[in-house]
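Engineer: Just below sit the structures, each encoded as structure tokens.
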Structure 1
Amino acid sequence: MPARVRLVLDGPKPAGPHRHADGLRAVVLAAIGRSDPALGRWLHDANQPKPIAVGPLEPGGNSGGSWAVEISVTADEVLQPLLDGLPRLRCPITLGRDRYALRDARIVAASTFAGLSADLPTEPAIRLRLLTPTAHHQPGTVRRSIVVPDPRLYVGSWFGRWNLFADTRLDDALLSAVEEAVVISAFVGGTRAARLDGKRVFIGFVGDVELRIIEADRTVAPLAAALWSLARFAEYCGTGVETMRGMGQTRIIRG
């Protein structure tokens, strides 16, 4: 089931929220591998989007030496091995030159794919907040990033992951409907750099985005239902590239 697990680590202040991006990714895979070695190997080797998203390391509580990272899983078979494997990690946890003690690990949000599609709003507009730099790769011989919000790219990102991990697939026609009838009606924010492990720099959009269906006919209701389901899913899977390294964290703006 889709779920978000919050880890709290005690240790030194990182040089930046993405400073330990690769290290945190490795910790998550190691925890799963401790509990289920075969699953751990598959997750490491699979050449496809992983059913895991890992957030940045940010201040995590009242203590000045406490830091939190949120780990999302989008496949049923991953959550329990992660929870079982975290206590088996060798401590202290080493991230670069820093060492951290695992203070707490708990589920802070969870749903099912059926739950993501239940009791959906009917509004034709969805307001999203991109909490961490969000980008998509542009195909070509030279790798370029697209940082401007685009409904086709955002929904396509969620759609691909949904069809990899959900028990019911969405029809490919949804992407055509999005291209024809969904626009960015408003956004506010800007670009920000994510310095992954202090080496690679990715630029992405951070801010608020409103997706809106512009077709005022009978297609609005089913398209809105699909978009709301996927937007709810985005709160677990993230948006765009490098979601296992702190990028693309997404939330619905409610109220």
Structure 2
Amino acid sequence: MLPRMDFAPAIRRPDDPVDGDLVVLFAGAALVVADPAAPRLPSRGELGAHVPDDTVHVGRLSGVAVEAAALADGADLPGGFVLEPLRPLHGRLPDAHWALAGRAFQLAEWDRTHRFCGVCGNATERLVDERARACPTCGYRAYPRHSPAVIMLVSRGDEILLGRSAHFPPGMHSTLAGFVDPGESAEDAVRREVREEAGIEITEPRWFGSQSWPFPHSLMLGFTAEWAAGDIQLDPAELESLCWYSRDDLPVLPPPASIARRLIDAWLGA
């Protein structure tokens, strides 16, 4: 979810671009940021001619228009700007800017990869009244997609189950997570993922909350559950480590803005 803020999503803007617009500019999965020591999203005025003409309107943050676009191949950056991967910026960018960047990245990447029809191969066009690209030849419409994934905090008495994946920052452990299979309910996915990654059985999953996560275009569905039976059986193909942790010996945890951390913090505060 986006942090609580004055943000209004929109498909098109009713006015002309101005220098004060926030611009979420990408080169692949890297984000153009201003002030590397204290990263933030740049404005249109700061980027000048480096802003492509074909931007995607994201909405407005506190009345300021937010646009997204891909940096032209081979384009140079103006002085004072750097390219940084989006994922490590989690916790370094202001929460509102990181959430907007995640939303903008998904919209810009969807727009870039659906410029031709997947059915007949002809060029598609943006629609003005809904977030879609339509093929004028065969009528097919492509919409931005979300891939549902479950993320769950499993507890056992005064302990919680945390694992470490190879791509995590040094020392960090997190809750279990995985994608929902076609035809599967979120609750069934929770049970299956816990069984596959930990080898244990759990009680009925309980809904917690959700968060959009742009890696690559996930909608994280948060649950809690309690251990019911079994001993941990680590699958090295899934995780580097997996252990029960008490309140007094927690490892490095995910950033505060993540739903994984919110699950853990809710347990700590219970």
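Engineer: From which structure (1, 2) was Cα Rg over 2.2 N^0.38 Å calculated, if the value obtained is 1.01?
Structural biologist: So the calculation was done on 1.
Engineer: Suppose relative contact order in percent (Cα under 8 Å, 6 or more apart) works out to 28; of 1, 2, which structure was it derived from?
Structural biologist: 1
Engineer: Supply the structure label, taken from 1, 2, corresponding to helix-only ellipticity at 222 nm (-39500 (n - 2.57) for each DSSP H run of 4 or more, over all residues; to 500) with the calculated value -5000.
Structural biologist: 2
Engineer: A value of 4.4 was computed for distance in nm of label points 7 Å out along Cα→Cβ at positions 61 and 213; which of 1, 2 is the source structure?
Structural biologist: 1
No value in this document is a laboratory result; all are computed from the given coordinates. All values derive from a computational prediction rather than experimental measurement. Cβ atoms are built from the backbone, for glycine too; each structure is taken alone.
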